[in-house]
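S.K.: Have a look at these structures, which come just after this line.
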Structure 1
């Protein structure tokens, strides 16, 4: 069983990160599971071989697990894209989720990394496809993607970003089955349109959802907000899974 990193990942975080983890463990695992649901069995086997000992769930959460090791601190800005409110995205000099994904997808589809680095590229791919579909990971630097906003929720103070990362999925009991039911309800052509959307489109779609994310008043999140946004979360998890599957198909499918 080959693992491309050697440092242990069971260390406790020594300091709280400036940014929360998109979707949390459950959401990232769901994205990977949805993607594998739509993959041809032969492609699944090729991906698992390239992951070389990682399960798809481990691959999906590895970048967050690695935060416990400070030798990976350079990857922290890779989880998100900062864009000022009311501004358009400008190509970044520094690395962010979009630039890393663009590079990783390009390498995988050229098969240039299959001799040794496919595992590393897949660990980044599995995670960052999920990240970029969490709207607050395409958010505003002024509030650190919602990390600096506390809201009243369920009789306690909750960070807005963490609410979207974990609480909505857990409290609304969102499952892979829910996402697949949503897929079954889509009109003909919608799923293929989602699959064929380019990387920049993934970001702009998430960005367009921010007004709905911030649609609460007096710093309070109520049940209606959660119920309304349950459908949005299911949509984003499903879209992420479909798009991850499409990248994997193009990289590992017949003729790849």
Structure 2
């Protein structure tokens, strides 16, 4: 028997990595179906009040908009505190990746393997533990990889690893981040995590606004830095440093 729609949880996922950066970050916002309308209303009101009508992105963080982005972070953690939203992420050390040895030289395949690993561990276990099915939305990107096939593989992995049954992943869809506030919030949080993991906040010429916002996010989460790994018991804000189990060596 299928779970009622009211049990559904939407997951909005993306990945963040600038060219030549060592650490890549996957992140996702989890939003119960019953909270979708209220979340949309809260974001609409925030956008009107702050005059932030365009897409929210880490790359757009600037001195002129730092207060607006800090108020967005305040809003996110307020929603976390009331258990209406949560964020989970995975950090990958790209210096350990050997695409030729482990992914047949196919970087696209390797990318989706990391996505699989992230979704399996950070959201698949949640689905099994709570019995709540998921609908996953990925930021749209040019790809020949079948999301229908990806969903099947992910469901099989969840059932095998965590003892799930049936199709806990109801759907995997690609959407435009410009149309999804949750994806945009995830982008800002991932950008901050990557900024700390890649030590960009201490690099020459670092953006003062990004330094300030990354530090602000860390403090709101209860840390001094985002270059950390949180425990699974921390439900609303998780950072997991993935151990690949192999090194990028010839």
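Only the coordinates and a few stated rules stand behind these numbers; no lab work does. A quick note: this is a predicted structure, and the numbers were derived from the prediction, not measured. Cβ atoms are built from the backbone, for glycine too; each structure is taken alone.
S.K.: Given -15500 as the derived value for helix-only ellipticity at 222 nm (-39500 (n - 2.57) for each DSSP H run of 4 or more, over all residues; to 500), which of the supplied structures 1, 2 does it correspond to?
M.R.: The correct label is 1.
S.K.: Thinking only about mean count of other Cβ atoms within 10 Å over residues 211-218, which of 1, 2 has the largest value?
M.R.: Once mean count of other Cβ atoms within 10 Å over residues 211-218 is worked out for each structure, 2 has the highest.
S.K.: Can you say which of 1, 2 returns 22.0 when mean count of other Cβ atoms within 10 Å over residues 27-34 is computed?
M.R.: Computed on structure 2.
S.K.: State the single structure among 1, 2 that was used to calculate Cα extents along the principal axes in Å, for residues 83-162 alone, giving 52, 29, 16.
M.R.: 1
S.K.: Identify which of structures 1, 2 gives the largest calculated value of mean count of other Cβ atoms within 10 Å over residues 43-50.
M.R.: That would be structure 1.
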